[in-house]
Structure P
Amino acid sequence: MSYDFKSCTLCPRNCGVDRYKEAGVCGNKSVIRAAKAQLHMWEEPCISGRNGSGAIFFSGCSLKCCYCQNYKISHENFGEEISVSRLGDIFLELQDMGADNIDLVSPTHFVPLITSALDAVKHRLDIPVIYNCGGYEKRDTLKMLEGYIDIYMPDLKYKSSELSGKYSYAPDYFKYASEAILEMHRQQPELVWNGPLLKKGLIIRHLVLPKCRHDSMDILSWLKENIPADSFKLSLMSQFTPVYRCSVYPELNRRITTLEYNSVVDMALEMGFDGYTQSRKSADSSYTPEFDLTGIRQHRTKHA
C-alpha cells in the first residue's frame, strides 16, 4: 500500500512529522523496526492455541503508558530496521514453525508497510492475521486494514480522560479508542471458529489498574451499550506489574488487589460477557518476552 510518510497522521497524535527524515512521536521513521519474532504462548487460549501465536513485536508506540511492560521496545525503541520483504519472510517463517496465526504487536505506525508485506505473501498464508494494539487508533488507518486483518485484539484501557492523560499522556484516548473498536467490530462483526481457535473476530482486552476499578466498570457499561455481548470476547487482565515509571505515581506502585479485580470480573459476568480472566500469578515480569532480536536477523531459504 502506498502511503506518504512526509506528513504522518497514522495515529491520533497527528504529529505531521516527515518520517522520511526524522522519527515521529511513535519513535520511528518510515522503515519497519522490530525487536522479536517468535512463537508466543501467553496470548488468550483461542489465540495461542497448541503451537503458539506467531508474534512480531514492533518497536515504538504512539501511547506513552508509564506502566508499559514492554517499555524496552515501546519507549526505548529497541529493535532493528528491516525491509518490507524481510517482514514478509518473517510471516512465512512463523507459519513454517507451526504458528497458529500471525500476531502483529503494536503495529499502528507501520500499517502501510505491513499491508505491503502482506500483499506479497498473503496468498501463501493459511493462518489468521491479528492486529494486536493499544486501542489508540484512527478510524481512517483501520480502514486501510480492511480485508487484511482477520482478528482485531485491541486494548480498551480507560474511559476517564483524566486517567488516560495522567498515565498514558493521551487525554483523548477514549474518544479514539471507542471509535476504533466500533470500526474493528464493523469489519469483524462476529466470532468465527476453527475448532478451539478463533479464525475471525474481535477480542477486547482490559487491564485492571490499581485504584481504577470504577473506571473499568464504566468501560464495561459502555461495551454493554454499544456492542452485542455475544459478538466479541472480553479479556479482563490482572497482570498489572509496577514497572518502568510507576514509582512516579505512588498509587500505581503496587499490584492490584483481589477485591479490585474480582469486582470487575463479577460485573462482567452479570452483564453477560464471555471471554477470559487471569490468575493473580500472571502479574509477574517473567511473562514479558526478552527482546533480543530473535527471528528478526535470521535469513531464510526463499519459498518457491
Structure Q
Amino acid sequence: MKITRKIKSGILFMLAAAVCFAVMVLCVKLLNRTYPSQEIVFFRSILGVVMTSTILRIKNISMWGHAEARLVLVLRGLSGYVALAMSYYAITHLSLGMGTLLNYTAPVFSALLAVFFLKERPNAALIILTLVAFAGIDLLVQSEPDFSKSPAIALGLLSAVFAAVAYVSIRKLKHHVSPLTVIFYFTLISTLGSGFFCSAQWQIPRFQDIPILAVVGIVSFLGQLWLTISLRRAPASIAVPFSYLTAVLSYLLGFIFLHEIPATRALAGTVIVIVAGSLIPSLGHAHESSKNS
C-alpha cells in the first residue's frame, strides 16, 4: 500500500492521541492518591460533555444522532463507561505501565467479538495471533506477585473486553454518525454513571488539583478526537500499531515520576501483546477488503 500524505497525517494524529492518553493515565495515577477513581472519571467526562456539545452546536451537528442509531450509540456509551471505570481502577492499583497495557489488549477481544457479532470468519493467522497475545497477557499477569492486587488485574482485562464491545459498536456506526456524536454519548453516559457511584465518596477538589483534573479532561477529549480522525485518514492496520506508544510511554512515565521498575516477565509480556495486538487489525482490514471486493 502506498503511504499517501493523508495516511501520514493519520499516523501523526494517532501518535498525538497516544501522547495525550499517556499524559492522562499519569495524571489519573497522581490524582488517585486523593480522589476515588469514579470521581476522576466524573471530572474527565463532564469536561468532555461541555467541550463536545459546544463543538456540536458550533458545527450545527445533532447531538443525538439518527433515531435508528441511538440504541447502538447508547451501547457504545455504556460499554465505554464501564471500560473507562475499570481501566482507571486498574491504573490506580497496579503499576502505570501494566494498568495501561491491560486495557490495550482490546484488539484481541475485538477480533473475538467480531466473530460472534459481526459474523466474521477468523483465518488461521488470526487464531494464532490471538493465542500468542493471550500468552503475552499470561506473562503480564504472572509478573504481578501480590495476589491482593488480582482484582485490579481482572478488572484491567475486563476493561479491555468492554472497550472491545465499544470498538465493535463504533464499526456498526461507521460513516453514519459524526464521531463527535459518538463521543458525546460516551461522555454523557460516563458523567451520569460516575456521578451516581462517586456521590457517596465525593471529595471537594483541592485548589492545587484543579489544573490536573482539567488536564485529564482536555487531553482525554483531544486523544479521542485525534484517534477518531486518525482512523478516518489511515487504515486501522497502519494506524493502530502506533497507538501502543501510549503503553510504552506509560512504562517510561511510571519509571520517571513514580520510580516503577517493571519485571523482566512483564516486559516480555508487553512486547508479545504489542506485536500481536498491532498485527491483528491488519488481518481484520484484509478480511474487510476481501468482503468488499
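Every read-out reported here was derived from the displayed coordinates using simple, explicitly stated rules and does not represent laboratory data. The model shown is predicted, which means the values in this text are computed figures rather than measured ones. Cβ atoms are built from the backbone, for glycine too; each structure is taken alone.
Side notes on the structure shown:
- For distance in nm of label points 7 Å out along Cα→Cβ at positions 160 and 272 computed as 2.9, the structure of P, Q it came from: P
- Mean count of other Cβ atoms within 10 Å over residues 16-23 derived as 22.0 - corresponding label from P, Q: Q
- Parent structure of the calculated result -27000, given that helix-only ellipticity at 222 nm (-39500 (n - 2.57) for each DSSP H run of 4 or more, over all residues; to 500) is the read-out and P, Q the choices: Q
- Answer label among P, Q for the case where distance in nm of label points 7 Å out along Cα→Cβ at positions 168 and 184, calculated from the coordinates, equals 1.0: P
- Each of P, Q could give relative contact order in percent (Cα under 8 Å, 6 or more apart), but the derived value 17 comes from P.
- Structure responsible for 54, 44, 35, with Cα extents along the principal axes in Å calculated and labels P, Q on offer: P
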